[in-house]
Structure 1
């Protein structure tokens, strides 16, 4: 009975994940929403990740180039986990990397499932 709503649920999942992911970029780049960390240099590893979060998050929100963007963002989150979180502790809940793992696999799912009907990708196909 709920199967007919699944494609729309996929779109909502993509939009919400893209929005939450997007918010990490400006926080790192300009300190908004407020962050305890100072803004990084733009051409540092953290600055590059923040730029990818802003651009990738925005593209995921509108659903444009969803599969390739989600693939790149999944890889970004895998690298983020192993570079920034895994060295702190083996356990994701202890090293603060649980969100990175969740984003990584959610984006990998979007690579396979696509953007859903509420997306620019779907409009371009029409």
Structure 2
């Protein structure tokens, strides 16, 4: 998992805007602070669909970029955004888990029309990145 730095800004009467200095043209908008992780994850997924792999810059290097320094001076904040690169290849794993928890997982997955595996993957992604 990688962490990209987002510049988060908000003007009065507007949504939160996010830009990623390491990823030219990658941007997102979120109506509330709590919606930022989902919007950021979607923006990163879309950007990496047709762009080359880019290593994130260290936070200090991002802060030193002139346009970032100006944005911070105007009230923007920096946010570290986790990104899990898309890899649709499946891997079979063996885990140990409490039986009661497993029953609850299976019941919930079944009620949502999901498999145990898809439920666990979705839950892990949400826990790691804050998005679905």
Structure 3
């Protein structure tokens, strides 16, 4: 089998990696666009008092929500296009940590999706670990 044919063979690991990448790309493209277009209205009455205060504080800065939404759209498109995936994962990591800790400490009832998103982020970072290796090397 030549190298080109071997590279095209679909192994279960490659299928899982591609599926995780596409799903994560879809999630962040849709939710990032929602930050600008507001096609999925949220229910503020379902949020805890602390979660509501935090969300209001971010909105009142005037720049944080558009910044995070813009990064989410950019990262989502990069993941869907399968371009600059390690860079997209690096840009996405602090957002995933923020989403996860927000739900962990302020809205534990909604923790299921952030856990799945964090798991996909960690899995994809592991799948692309060779790209991160030089950055993590001690000098």
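Computed from the coordinates by the stated procedures, all read-outs in this text should not be read as laboratory data. Values in this document were obtained by computation on a predicted structure and should not be read as measured data.
To test your reading of the models, identify which of 1, 2, 3 gives -24500 for helix-only ellipticity at 222 nm (-39500 (n - 2.57) for each DSSP H run of 4 or more, over all residues; to 500) when calculated. All intermediate terms of the calculation are to be shown ahead of the outcome.
Values: 1: -21500; 2: -12500; 3: -24500.
It was calculated from structure 3.
Using Rg/Rh (Cα atoms, Kirkwood Rh) as the calculated read-out, with 1.04 as its value, let me know the right label among 1, 2, 3.
Values: 1: 1.01; 2: 1.07; 3: 1.04.
So the calculation was done on 3.
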